[in-house]
1. Of the structures labelled 1, 2, 3, one was used to calculate volume of the Cα convex hull per residue in Å³, for residues 76-243 alone, giving 202. Name it.
2. One of 1, 2, 3 was used to compute semi-axes √(5λ) of the Cα gyration tensor in Å, for residues 204-339 alone, and the answer was 36, 18, 13. Which one was it?
3. To test your reading of the models, identify which of 1, 2, 3 gives 1.00 for FRET efficiency 1/(1 + (r/R0)^6) of positions 68 and 348 (r between Cβ atoms, R0 = 41 Å, to 0.05) when calculated.
4. Which of 1, 2, 3 yields 192 for volume of the Cα convex hull per residue in Å³, as computed?
5. 1, 2, 3: which one has helix-only ellipticity at 222 nm (-39500 (n - 2.57) for each DSSP H run of 4 or more, over all residues; to 500), as calculated, at -14500?
Structure 1
Amino acid sequence: MTSSRIPGFYNLSLAERLSRAASAADQPHETLAPWTTGGLSPEAADHMIENVIGMHSLPLGLGLNFLVNGREVLVPMAVEEPSVVAGASFMAKLARAGGGFSATTSEPLMIGQMQVINLVNLEEAKFKIYEKKDELLAEADSIDPVLKKFGGGARDLEVRTIEDSAIGGFLVIHLVYDVRDAMGANAVNTACERLAPRVEEITGGKVHLRILSNLADRRIARARCTVPVKELEFGKGDPAGRPYSGETVRDGIIAAYAFAAADPYRAATHNKGIMNGVDAVVLATGNDWRAIEAGAHAYAARSGRYTSLSTWGKDSEGNLVGTLEMPMAVGIIGGATKVHPAAKAAIQLMGVKTASELAEIIVSVGLAQNLAALRALATEGIQRGHMSLHARQVAIAAGAEGELIEKVAAQMVAEKTVRIDRAEEIIKNWK
């Protein structure tokens, strides 16, 4: 990768953007060819899911300016919402001035759950499982020799009791499984299925559910960034025409974070902003965005109260400091990451070699997107920038074509009236 800074990228044609992206990533131009068509044929789609009748496309944009752990990264983002790619890219530019994003991940440990019902004595059954723990782990470890060859496999077995439920008491067994560079659902589910008969023999109960948990709280990704306070200066001015100082913007961002940390109604929208960035990369790389969403929101409520996934404050020099911590169960092998040509191209463009590297990039994008939303809220309001980008979609929906799209959009933005009825009026007057 030469650099993720490509000034004027927005003004290039589609063909020029693809060419510049391939060159910046040191990739052959044909690597990105799947992105010009969506990368999937009807025949290939027919083998991926059931009842296929076609494909549904999303725009694929490129997150620019990202520096993650000192490495330049161009980030493919699949998303339909205006301002997401632009916002994340601009915040990544501000973060570069403070050294970019520092990111880490824990080991790729996933949890498989086995629900054991119809037990006479829960505590006795729990102790029996622990007495046979080594035997059960050895059996689980032998299931996938390929995974074991690459250093994965069973790591631990935990047992807890649920005393009060709609069906009375039962046991929950957690199989902790290292899935290496896979997302891990298939490996973990297979292991739980294999252990179920032996668990029934040991406990005298029945193993009912046996399935992966999407609360992947053993597989955490963390990102941090420092934005020099001078980079936060905002020259467009507040409603009274005064420019925003860096300190004003910084304190506004921290106050907005405090709202999300204290109030679940605000936290839901705050975290949705994080997921705007996260999901876009997860989708582009062919990973399971529903699993990531489920894990993130469950993790946000782990204290018993739903709260912010990110934190924002200032350091001793007055610079803005942000952190984001969340589960990140993504893979670079198996599933759509290997079947979908566009997903393969995304992995190649980013130059990631492990699932951990991918997770570190994704959590960094989530933090950047969160900062973009907070900065907008703390200054001009979320609608000004968002609606200026949304205006093009409204113009197209009203029937604008070619050069007229930008003209109609620009007039609506200038009037601060971005509505389809106004777009139709403008088009009618210009025809």
Structure 2
Amino acid sequence: MPIYFYKAKNLKGEEESGFLSAQSSSHLSRILRRKGYFLISAEKKGSEKKRKFKLPNLVFFEKFIGISLSEKLFFTRNLRIMVKTGISLPRAFKILSNQAKDKKFKKALEAISEKIAQGESLSNSLGIFPEIFSNLYQETLRVGEETGSLESSLKVLSDQMEKEYNLKSKIKTAMLYPLIVLGLALVMGIFMFIFIIPNLKVVFEDLSIELPLTTKIIFALADFMTKNWVTAILIIGSLIFVLFTYFKSQRGEKFKSRLILKLPIISKITKQTNSALSLRTLSSLLKAGVPIVRALEITSKTLTNFYFRESLEKTARVVEKGERLSQALSPYKNLYLPMVTEMIEIGEETGETSDVLEGLADFYEEEVIDALQKLSSTIEPILILIIGGVVGFFAVSMFQPIYSIMGGL
């Protein structure tokens, strides 16, 4: 049944909007009339007729803006508490939709509440919004529904999301300082090229002296940026677009993933981060009762690095043929430490694979945090050297002509 985004009014003049499932717009109108509302407008979800370019509501950009992990974690924790206390799912989703800060998330929760109230299962209702609720989320709750342990499945999900959130927060915090420093350096550089260097050029031209090559290069760049700034913006924008498009392709994604796995320091952190996320996700799915082959397929889709994703996709196919997980992962020693396969083998022998995977994920997360702390202490002197080198090059290029003038006096 299609889903409609509707706007309606009651006899008091109060407006209501949201998502509802209906066979047609007339069927939608009948549903709303039973609630005491009259349909004003209806728009089918996924229809070509979209509400574009309404900048005040940012409707056109909504599909590009994802729901934050922190908001989904908050929602999952609260849903678990409500399920535990016996609140019905439609009511729980309605209450949580009122608490949601993100408008897109709020509308999605309202639509899911309506869908469940009409008799649809929770996992299928979540599947209407795959951009919000991933396969991992849907499959975990599907197993919870089938086994009657929905509250336990929500606990597994919230624990997994909390660990993932903490890890990603630490990575973002570690990268914040160098990004701020580089951003400020870039802004200062643009300011110098646009406002200061052109004035220096006029002074040197009035003195009619022979300029060194480095000074000529700087003046040429300043001329280009001041006289052809539109062209400069178009070139930079086109370059970013081309790179973004290329890295989105399979070939570009493979190149980017391979490059990251070869960079000093970054390579180690990337391997540890992807290992931690994959092992944590796989552990959560197995604890929730998802079959191992399906768990491997879902986990592979949560990873950003092409080679880690490919390794789990191939491992799933090998395990499906009857091979054990530890043996299926053994060819990928360049991605996972030998300790991983050895520990998984012990877990398989003792029947505690999910617990072993969780322990390995904890180990890798600690390694990532330790590596990030070392990176933070290493990156500061590197940034100072880079910025100092650029400033030194600029200073020499500007002062060299002045020394030439002084020498000729």
Structure 3
Amino acid sequence: MLHFLNMNIKNIIFLLALTLFATSCFQKNFMNFSNQVFFYDFQRDSESLVVGAIVSDKLGLDKKGANLVKISKDNNFYYGYDLLANEQLSENIVSNPYLSQYGIQGLVFSKINSLFGFRKVAMLQCINSISLAIVIISLFFLYRKIYDHRFAVIFLITMISSPWIVSFASNLYWVSFLWFLPALLAAIIYLNKGRIFRLLSLLGIGVAVFIKSLAGYEYLSTITLFTCSVFVVAPFFKSSNRDLSGNLRMFFFVFIACVIGFFCALLVHANMRGDSILTGLQNILDQDIKRRTYGDPALFDPSYKESLKSSPLSVINTYVMDWRTPLVLWLPGYLFKVLLIFAVIGVLYKYSIKHITRQKDTALLVFFFIVPVSWFVLAKGHSYQHTHMNYVLWYFGFVQALIYVSFNTTIILCLDFFKWAKTIDAKDF
């Protein structure tokens, strides 16, 4: 019993230490996994919409029915940050509502700020950093049970050391812990077979996607597929869990929960965008969805022309070939292409020798490739224009899969080489 208690204490200390380390990386770029200038300037334009909403509520400015607001003065589009710190309303302030998203994060952070009276954005950002750290560390412990220790460690290291995840982590607009919260609940469902528990977790997934959608529709296809991925990939790790019909059923239920969460949020947002829900839905379709996907270039501003005319393959090619940041642990981005080629060659080699891990590696690479590519293809216009941020989608499993498969392939090749070398030595005697 004492040993059991000691193990629990060790696990708790380990958990707290990991959470503290991850939070410091997300909040302060503690290990410089991201370029410092890139980290501090990253997506301030998006975050300023939330800051604008906080300041508008604080100073009684008219938000014109929006929950996100862009505040500027003399072409300074980050003036909301100054107002938050100084609270001195001056003349010539321009306030523009942002209606492309419902903007629940503007409501929530404004309420938190009114309760605690924060004057620095960093205090609010810390909520996001801690929340993401908790979600990622929790997934690490769950993936140790669901997949294996190696994949879980690779997942953890990749998420904490990715310059993209680190840069997104604290941003008030992106609330990135909501990206992975549904996957956390899905992992819990995978490990627990109780019907009531699963129903409650499915409800939680629907609510999580609902809140994420109210915060923004970006990356929803990737978030949904990553959430469902555990029911496709995990059975290849443990033969005892290869309940094909059961896993397909849960994949379907989780997928439906995500879709329902999205549609409920869409209806709430539509009520904001028009005199009726139908009118609001039509406005969202015509003004937002088509602009980000496959709309007619003639109907939009010329700045969207190239993105709407581009092909999905050219967009995917950009995100594969044109890395400009490190990949993980300060390693150069061109390693993404190297790992991709090496991992594919490794899988082909394993099939040639009929290695036991060949199907597992194939499932990892294929499904986790589909996860980010779904957004590159479905939201082709958005992906074409947002190369300054959409590389983060590769970290929804695919970078981890590349590293995992490449690492295992290296071990297998080394073992096979030593076996071959011993055979040659034996022939010499």
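All of the numbers you see were taken from the coordinates with simple rules; none came from a lab. Only a predicted model underlies this, so the values are computations on that prediction, with no experimental measurement involved. Cβ atoms are built from the backbone, for glycine too; each structure is taken alone.
1. Values: 1: 202; 2: 175; 3: 129.
The value was obtained from structure 1.
2. Values: 1: 36, 18, 13; 2: 51, 16, 12; 3: 31, 27, 13.
Derived from 1, not from the others.
3. On the way: 1: 1.00; 2: 0.65; 3: 0.25.
This figure was derived from 1.
4. Numbers: 1: 183; 2: 202; 3: 192.
Structure 3 accounts for this read-out.
5. Details: 1: -14500; 2: -24000; 3: -22000.
Structure of origin is 1.
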